[in-house]
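Okay, got some structures for you below.
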Structure P
Amino acid sequence: MFPLGGVLLPGELLPLRIFEPRYRALLDDCLTAAAVTPDATPGFGVVLIARGHEVGGGDVRHDVGTIARVDQLHRERDGRAALVCTGSRRFQVVEWLPDDPYPRARIAHLDEPTISATDRPRLVELGGRIVEVVDRIRSAHLDRDSADDLGSRSSEAEMFDPSALGPHGVLGWAARLPIGPADRQQLLVATTVAEQIALLDDALDGIEAVLRFRG
């Protein structure tokens, strides 16, 4: 397990620098386990720190997180490593184990909620609203990195089209937006698409409030 100060959502890229000895050991164990399992990709769990810090341990952690799949790895001679990971499946921590030598837990994978007939018109409304908000972000230069990640204006309508909703659903949309860790964690924990829609709609309210404040 890798506790962080931010939330990793399914489908989201996560660059990481590994330098603490305990997380070097975690990476070694992940690579070893993947090497002896056919068609396996190395990965580990990422959870949000509720209280405390990323470095040094002693933190309090949330119990719902995301598996980070290691897509790229570069190791330095001194043992440090640079990773590029992608969020895959959500999970629930069943039991936290002793941090020996790194944070560990027993987990249960969580299935993604099913889209119901009543969700579909709400998804259309949400997708349209996201396109409008992203256009305002781009115009206001509020978050240059997020706006650049979204691509051209012409691609936004397609990106947030419910008929082309990706395997991660609403969470895949949320991963592309500049929303804070508390909102992201609530989205990660949500058990229905209706709840995810309502939460992301609320998060958009927050973005719009910042846009209004900054004029």
Structure Q
Amino acid sequence: MSGSPVTPMFPLGTALLPGEPLPLRIFEPRYRQMLVDCLGTSRESGRFGVVLIARGHEVGGGDVRHDVGTFARIENLLQQADGQASLTCTGTERFRVTEWLPDDPYPQAVTEILPLPVMGPDDAPLVAKLGRALREFVAEVAATQPEAMPVGLPEFDVDDLGEYGLFAWAVRLPVGAADRQRLLECTTVAEQVAVLEDVVEGLVAMLRFSR
């Protein structure tokens, strides 16, 4: 571990995806200390790691955590008189935990950055097919449950993927915690497409069942 950076960690009941906004309320004393350390040490300012809890609970410790997560960058902070804080964060880079350290007082780990999957020529048709399936799903929701339509959905076109690739689509979909973690752990675009195809298939089935 010598020379490796130590990352403050915040285990949650959901997986944070790159590019996704994350509102948080900090009230446990150990995470208040984490916030002080994130903003006032030589570590990269205003950043901590978010991982999905595999077993256990967010409050109190003793949880079992996944090893692949996402760095959260603090965008806005509102400190309250009682010591609690409200944060607005954004998911940035993925990471893998190479070593969990003892909680002191909050969870900490040694991490390595995971590059985002890169789309190659063979991936473009897969992504385009996924985009069509998403557009068809959105059209079906609009026709049958217009009150459930979220505002500002992307076009689900290859050209609107942006910096974070398929994560830009996933953050706008009602994806469960397990599928979010699967998506986070994908190493290729083809793997990401397969996960999101499963998600869309499930969403379509639920929509039609609810009629």
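Laboratory data are not the source of any read-out in this text; all were calculated from the coordinates shown. In this text, all values refer to a predicted model and were calculated from it rather than measured experimentally. Cβ atoms are built from the backbone, for glycine too; each structure is taken alone.
Observations on the structure shown:
- For 0.60 (FRET efficiency 1/(1 + (r/R0)^6) of positions 18 and 194 (r between Cβ atoms, R0 = 41 Å, to 0.05), calculated) the corresponding structure among P, Q: P
- Structure (P, Q) behind the derived value -10500 of helix-only ellipticity at 222 nm (-39500 (n - 2.57) for each DSSP H run of 4 or more, over all residues; to 500): Q
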